[in-house]
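Student: These are the structures in question, set out in turn.
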Structure 1
Amino acid sequence: MPVQAREPRQTVNIKDYPADDGIASFKQAFGDGQTVVVPPGWVCENINAAITIPAGKTLRVQGAVRGNGRGRFILQDGCQVVGEQGGSLHNVTLDVRGSDCVIKGVTMSGFGPVAQIFIGGKEPQVMRNLIIDDITVTHANYAILRQGFHNQMDGARITHSRFSDLQGDAIEWNVAIHDRDILISDHVIERIDCTNGKINWGIGIGLAGSTYDNSYPEDQAVKNFVVANITGSDCRQLVHVENGKHFVIRNVKAKNITPDFSKKAGIDNATIAIYGCDNFVIDNIDMTNSAGMLIGYGVVKGKYLSIPQNFKLNAIRLDNRQVAYKLRGIQISSGNTPSFVAITNVRMTRATLELHNQPQHLFLRNINVMQTSAIGPALKMHFDLRKDVRGQFMARQDTLLSLANVHAINENGQSSVDIDRINHQTVNVEAVNFSLPKRGG
């Protein structure tokens, strides 16, 4: 009989390989089979170096894989890591370097590596169609970290996962200026508290472009993404975007987003924090006992480089009746010509709606805000920054202010507003509980 080349088996069991050298055993197993299984109750220890999963092959974890933080599985094109029956990785990173990768069902933990899942690398390449679904990450630094400067991710679905007890971010999509078609949805995020002294750690979901620029060039922005169906609690900041364009944040339910967490991380306290962004929608946000929204300038080393423009806020609810101290309500800086800002269907209790600077067209519809008089006004509109360096962003031509059904009161139901100056060319006002100052010069 002629000797035939051995066909790779469909599935091999890591239990059938030497347990004293897990690295060599995994490498041999991936050579032998299309799928490598870590069976229930089996623990693979000392995975402390890189293991490359060959393209198109699958790791099924039903037991546990453990390391000291230096170990990683490198996923190439078509690789899958699937957790079943409570399968877990501890102090072992999944390093995504290919297209059509799937990470699903696995539980991950450990403060050894900076990130449980790392997506990046320094090779200039296009990675497509990443799926991360139904994972649990707990007691770790970052859960998912994308460093996007060198390469492109075209199509990512990060869905239906749980993140808790983290030092770093649940999902950080950093300098992702080449990426597009990114969906981050249906997550539960709890207890993110950076206590290790790291700066800018401790955010729920963060996305960032590169350098701020008030002309908003496409090639410097993180763009074309959706963040949806997020439930978050007990952290300093839940959703963060800097230098972003063409995005939607919708269906967020938040509670206890307060300054009690990540106290030394240098990040603002807000359920949603937006810095230097263009063309976006924030819709259906429900917040309780939380700092609300900060939509502000792109600032680097004290220099104001860009101001938010062209955005809509709709269906925003904030109830801070049970909070013992002052928290941010909604604080917005906006400007530029041409630009618009539309704020509709807002209901806030014990919180202030603050508008700073002057976009070209500003629309407020169906706004009901209450703030206690001891803290300050319920509605603040400060348009006049002519004597401020930030006045460079004021719209001055063809300006429009449109207010309809806007009610701002204190705890006694009295009008509670602070408006500095109205100099808009067109002013439309209907059904408001306050009077506007006379037109300024």
Structure 2
Amino acid sequence: MQYDNPFLASDVKDALTQNASISSTTANAISQILNLDNAETVAIGSWDGKGSVVAPTGSTTQAIFAGIAGAAGTDVTVDLTTAGLSDTKAFVFASDANLALDFTAASVDTTDRVIVSGNGNDHITVGNGNTTVDTGTGNDTVILGNGNNVVIANSGDNQISTGTGRDTIYTGTGNDTVDAGAGYDVAHVAGSRADFIASVSGGSLNLNGGDHAINTSSVEFISFDNNESIVVASTDEEAAALRLYNGLLGRDADANGAEAWSNAASGTALTDIAQGFLNSSEFQNNMNSEFIQSVYSTLLGRDADAGGEAAWLNLLANGTSRADVIAGLSNSDEGKAASASASDTDYVKALYTSVLGREADDAGLENWVAALSAGADRASVAQSISSSNESNAKSTSDFIDQLYSNALGRDADAEGKAAWTNALEHGATQAEVAIGIVGSDEGIDSNGNVVVVHGVA
């Protein structure tokens, strides 16, 4: 490559994308820091780590591709203070030697940078700033200052230390040790949570994956593939709040939400946090979606279309009752057409199944069929059944069933369900019941996605 003239930014971006030794995360970071999407050209220099940088005359060297001589196992200290690289934002090193790279020198003072190391066991030290480091294939040591840093570890056994900031670490396939410092820090681990055995030792969380292991300190959130995660709580109160993700929403926490609820746990009552989950659109939609699908099947004879389901979910979230939903679908043109061919008896039986979750009893069936024969319209009958005490009791039953399934991974036993139903009927709130089930010994033992490491920060 000729480095004495600027390169087209589009060509540089293509070259980064096609370079198998540079991860997509790193390629995107270089593209962003060099503004390759908007720039026409970019000044790239070549350097051997000793002599002068070969770069376009009169241009600020924005990126350096440094081929450093040295056989595998040899130690090479690269002097970054003599090459005039104070404004260089991206450094890509190619070497088999063990490189010592110190970016804390005053002449290398750009606050944002991307660094890609070579194949050796490199030692990289960087001061304060927002830094992205791709460790290459060796057993690397990465020491970063304060800032929002990103570290991509690869196949080696790496030692990674970051300062204060919101850091993101992509662990590799070796045995990595991560100390993320202060701030809300995230580690991404390839594979499923089930591939690892988690254990706590002192102030560290250890993940043993058999052929490789990860030791983390001051990491608050660990993500795996398929939206799985482990949230690292520093207190029992924080853990109790974060377990509500699984108990009430039926899923692992996301990083942003976990951070928000972790912060809330230090000064907000757990019942208020639980109520926040209960009031969320996600919880409401989860509970209402099954109801809407059932009503569509009963009244229209088909699955709910995405647009229709979204519209009804929005109405329910904004105060519309389930009875109103049933009345609306019954009175729609499609609802009237679908019910025209069904007898009153079949219509009432279908309502019992979808609204009450059981077959119609003889007395109830006779009563509602008689009402229809006397002139009551089907929409009003549907609305009456869905507003009944039994319908409300079914909502309570469904709520408890969902908690048992999400938090305990099993069906509710008759005795336990009766006790929680009685509690709700005598003034207990849904938030209190959720806390009781999710925070029970069985609930804590069943939840592997929240781990308490006292003192993590």
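Just so you know, all these numbers are worked out from the coordinates, no wet-lab data involved. Keep in mind that this is a model prediction, so the values were computed, not measured. Cβ atoms are built from the backbone, for glycine too; each structure is taken alone.
Student: Quick check for you: by FRET efficiency 1/(1 + (r/R0)^6) of positions 174 and 326 (r between Cβ atoms, R0 = 35 Å, to 0.05), which of 1, 2 is greatest?
Tutor: Values: 1: 0.65; 2: 0.05.
Result for FRET efficiency 1/(1 + (r/R0)^6) of positions 174 and 326 (r between Cβ atoms, R0 = 35 Å, to 0.05) over 1, 2: largest is 1.
Student: Consider the structures 1, 2: one of them gives -1000 for helix-only ellipticity at 222 nm (-39500 (n - 2.57) for each DSSP H run of 4 or more, over all residues; to 500) as calculated from the coordinates. Say which. Each step should come with its number before you reach the end.
Tutor: On the way: 1: -1000; 2: -10500.
Label of the source structure: 1.
Student: Where is Kirkwood radius over Cα pairs in Å largest, in which of 1, 2?
Tutor: 2
Student: Looking at mean count of other Cβ atoms within 10 Å over residues 70-77, point out which structure of 1, 2 has the largest value.
Tutor: Going through 1, 2 one by one, mean count of other Cβ atoms within 10 Å over residues 70-77 is largest in 1.
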